[in-house]
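The following blocks contain the structures, represented as structure tokens.
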Structure P
Amino acid sequence: MTQPVLLITGGSTGIGAATARQAVANGYRVVLAARTASKLDALVAELGGEHKALAVACDVTDKASVQAMVDTTLDQFGQIDAVFANAGMGGKPGGFCAADTDVWKDMILTNVYGVGLTIQCCAAALKASRGHLLITGSAAGRATIAGSMYSATKWAVSAIGYGVREELRGTGIRVTLIEPGMVDTPFFDEHPEHALKDRDVAASVMYALSQPASVDVNEILIRPTPAVDD
């Protein structure tokens, strides 16, 4: 098949699922990775079944699991044209002085180490296709937020994006950091009143992917339009 393949980590809900819907509508086959593949079954059916979408169980903090995700993708679809390293998690209150350090550990492993593993395991396939690497950063990775380990992890993600772009210079691989502000997704326990929708962020991913090979969109910072004063 000639349809390009987009691999999405954190593909079960929110930005990942919204991106999958828009990608399939634009002619992509998608690989949806999440810790529990069964959570993806309904989305795979919605997207047109196994010829259009593939569900893969993957823990992005485990290298063997990430490599198995890549191997399964290549076995089933034969190529990887783009990777959206989107898996991530938020923190809890407490700041640097009193937060639950076990939550810190899981968040750092997912948000930082998981991105690194995804890049490393996908690099050979992306070099073969001269593909596109997209990474979910955050507006929180461009600002100082008091007591926020989450923000610190997203600063690290920004640094990864800058660094891997330089490492891959000359390979034909494009690298895009997607940096949303607050997004109304299952990431939050309560719906934020003024936030982007997951489909808004997905549209920015598709914008970057839609550019010709000669155009490398380095960063997309996207925030909700400020509320209108009555």
Structure Q
Amino acid sequence: MASTAVIITMNTDGLARLKLLQLVSPALPVGAYAYSQGLEYAVECGWINDAASASRWINGVLAEGIGRLDLPVLLRLMRVIKNADSEQLDYWNDFLLASRETQELLLEDTQLGAALRRLLKNLQISNLALLSEIKQLSFCTAFAAAGIEAQISEQALLEGFAYSWLENQVQAATKIIPLGQTDGQKLMVEAMPTILTAVMSAQQITDSDIGNSLTGVAMASSWHETQYTRLFRS
């Protein structure tokens, strides 16, 4: 009996890991690849021009942006969904959307959220009823719902979310700086410790300290709208 229980536990954990890989895969049809989050304009104006400057930008946004806003809110969204607390779910979803500093960043968040909700509906995720009344759904909110459904741990889901964001940024950098694939892989490796630090920070931050103000990202995102040539959506 004991050995059977261990096998079941291992299979459950393994299934959760596989579902996490599905969630963070670039093949997930939500359209994250279409956005650069200001990075395209940062290259255009010369703030980023090589692997070193790309690394500074990406690691800075990971630590001071993703780690201080998206990840701690994602953690809270997981907990309120688990508790079926619709009032707090609305609060943290709206908090995140209100924290987007430009129309472009808000559009990205809500469009990815809508795309992931459609996908989860087609996959028949059971906790979607909680999300049904939210008109503007943050990507984090839908991501949290998928994580709870798949029984992914808080730590793993936060790490997966940050890794997915990192991969999209590195792919954008390789296209528009441009960088070689090896340089892109080096950027990924360099940023992995930053992900772990950001996740740790997200687990410790208080409600009143959540938020960011990344002036450079906000400016680049705003100016991206009128950039003469663009690969990425505005």
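Values quoted throughout were computed directly from the atomic coordinates according to the rules given, and no laboratory measurement underlies them. All values reported here derive from a predicted model rather than from experimental measurement. Cβ atoms are built from the backbone, for glycine too; each structure is taken alone.
Ranked on distance in nm of label points 7 Å out along Cα→Cβ at positions 102 and 134, which label among P, Q comes first with the largest value? Structure P comes out on top. By the measure FRET efficiency 1/(1 + (r/R0)^6) of positions 46 and 126 (r between Cβ atoms, R0 = 35 Å, to 0.05), tell me the structure among P, Q with the highest figure. When FRET efficiency 1/(1 + (r/R0)^6) of positions 46 and 126 (r between Cβ atoms, R0 = 35 Å, to 0.05) is calculated for P, Q, structure P comes out on top. With relative contact order in percent (Cα under 8 Å, 6 or more apart) computed over the structures P, Q, the top value is the one for Q, the highest of the group. From which structure (P, Q) was distance in nm of label points 7 Å out along Cα→Cβ at positions 198 and 214 calculated, if the value obtained is 3.7? Checking each candidate, the match is P. If log10 I(q)/I(0) by the Debye sum over Cα atoms at q = 0.13, 0.14, 0.22 Å⁻¹, for residues 30-93 alone comes out at -0.53, -0.59, -0.92 when worked out from the coordinates, which of P, Q was used? Checking each candidate, the match is Q.
Match the computed value -12500 of helix-only ellipticity at 222 nm (-39500 (n - 2.57) for each DSSP H run of 4 or more, over all residues; to 500) to one of the structures P, Q, and report its label. That value comes from structure P.
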